[in-house]
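Structures given as structure tokens follow.
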Structure I
Amino acid sequence: MVERTAVVTGAGSGIGRASALGLLADGWTVVLVGRRDKPLEETAALAPPEARDRAVPVTADITDPGAVDGLFDTVARRFGRLDLLFNNAADTMPYVPVEEVEAADWHRVMDSIATGTFLCSQAAFRLMKRQEPRGGRIINNGAPSSQVPRPDSIAFTAAKHAVAGLTRSLSLDGRRYDISCGQIDVGNVTPEDRPQPAVRQADGSLRVEPTMDVRHVVDMVRAMAALPPGVNIQSVLVMPSAMPYVGRG
């Protein structure tokens with residue numbers, strides 16, 4: 001089997017952890033990226049014994065250009081190439097009316113989602129363009145909010161709209177270098193350690209919405225990652241069928 005190398009950001013929990021484990025099961029070498037050592041080491045320990053040598057924790061702050069450059073320099077030096085980047089990391093904030101959003105929260109959410117996606121994609125582009133054979137794949141974690149907002153979520157909505165724009169630009173600019181970019185918009189995933197909270201609806205009511213098991217997201221990430229060069233899933237929405245989306249805003 002040809003060795004394939006992936007970078008997964010936000011790999012210390014949730015979708016990032018589950019997707020990293022799915023890729024490891026498919027034979028990928030996976031660089032597990034996050035800001036703290038312990039969660040990344042816990043993810044690596046969850047891999048089956050035969051895959052643990054392919055789970056490589058690397059701490060990095062994806063909002064820091066220097067840290068991102070260092071991360072991808074490490075990938076290039078250790079593995080020689082990069083075949084897949086899954087931009088998954090994100091900070092969130094409570095639902096807050098527009099007039100009450102703190103500038104610090106706005107910047108934190110925008111930096112972790114939009115800036116982090118840009119910086120990691122930029123560094124991946126540089127590596128994918130120069131490696132032989134050239135090319136690779138980028139998958140961006142979007143959200144239904146990249147298309148339609150929830151009430152009181154302006155920072156998250158703006159950041160995910162930025163991700164949608166980044167996906168399209170990366171897909172276009174990557175064509176000449178055999179770099180594809182697609183986006184997976186993820187609906188409500190069942191929380192790991194708490195009940196699903198009620199969220200504000202467009203009519204002002206609060207509702208506990210349907211959720212789905214994270215494995216359905218992982219299955220789609222694995223399917224996108226397994227596509228041959230020259231084939232791309234540009235955009236896909238994975239969500240519980242009964243989750244408010246069409247007409248929710």
Structure II
Amino acid sequence: MIDFTVRIGVFFLAFSVLVLWQWLRPRSPLLQWRQRWRHNVCLFALGTLCVRVIQPLLLSVIAFFSTEFGVLWWLGLPFWAVFLLSILWLDCLIYWQHRLFHRIPILWRIHRVHHSDPELDVSSAVRFHPIEIVLSLFIKGLAVWLLGVPVEAVLAFDILLNASAMFNHTNVRLPVIIEVWTKKLLVTPDMHRIHHSRVSLEANSNYGFFLSIWDALFRSKRNNALEGDEHLKIGLPDTKTYQPTSLKDVLVMPFAVLKKHR
């Protein structure tokens with residue numbers, strides 16, 4: 001219960017701070033925020049009903065019973081080293097999970113719900129189809145069990161992942177000098193913005209959510225939009241103007257046939 005309370009408390013604190021930031025210093029005007037927020041909040045609520053309430057408990061139980069049997073504990077490392085390695089390995093896992101959701105057609109049909117947002121702000125961070133949330137739960141659960149990730153690392157990583165995802169979707173721009181140095185280690189809003197381009201080549205880059213080192217290491221990092229940031233269009237890749245107009249459209253997207261270049 002304490003675990004769940006900490007997660008929820010940090011989530012809403014980070015969400016509130018970032019909403020205030022993008023309201024006071026918006027990167028660009030948001031013209032469709034009312035409809036988008038309705039969709040994104042509804043998806044978040046559905047995700048919560050599906051697994052977000054039980055996810056922390058499930059992962060913690062898995063971590064509790066796997067601690068002595070996971071790969072990380074076979075190395076005979078002290079707890080602090082296991083803790084740090086757990087954070088790194090889980091973040092690398094999320095990077096590859098995200099990359100595979102772009103590359104495998106059946107998974108992309110589910111993940112494209114996230115990319116159908118025609119504008120980008122902090123609410124976009126919770127725009128995931130319930131099916132993707134369930135799949136992600138199983139993938140993380142399996143990783144926690146196989147690696148032997150300690151309960152403390154599960155909690156820390158979940159907090160870091162949620163906070164960083166909200167941060168890099170926020171409609172803000174960091175000062176140039178801070179942006180240059182920050183994105184050497186962390187994913188920034190400008191870096192992740194490129195990932196939400198309607199151009200496939202740009203959308204298939206910058207897969208990281210927390211650490212940017214994986215994109216650099218696995219050669220998927222893109223620092224600038226192909227035609228310059230001022231010409232970058234946010235939305236579903238390979239479409240010009242498409243966007244779902246109702247919550248029903250959002251929910252059936254994994255099963256619908258969408259026309260490219262529309």
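Here are some notes:
- Parent structure of the calculated result 2.4, given that distance in nm of label points 7 Å out along Cα→Cβ at positions 41 and 137 is the read-out and I, II the choices: II
- Structure responsible for 18.4, with Kirkwood radius over Cα pairs in Å calculated and labels I, II on offer: I
- For helix-only ellipticity at 222 nm (-39500 (n - 2.57) for each DSSP H run of 4 or more, over all residues; to 500) computed as -11500, the structure of I, II it came from: I
- At a computed 17 (relative contact order in percent (Cα under 8 Å, 6 or more apart)), which of I, II: I
- Computed 17.0 for mean count of other Cβ atoms within 10 Å over residues 81-88 - originating structure among I, II: II
- Structures I, II were compared on FRET efficiency 1/(1 + (r/R0)^6) of positions 33 and 169 (r between Cβ atoms, R0 = 25 Å, to 0.05), and the highest value belongs to II.
Every read-out reported here was derived from the displayed coordinates using simple, explicitly stated rules and does not represent laboratory data. On a predicted model such as this, the values are computed, not experimentally measured, just so you know. Cβ atoms are built from the backbone, for glycine too; each structure is taken alone.
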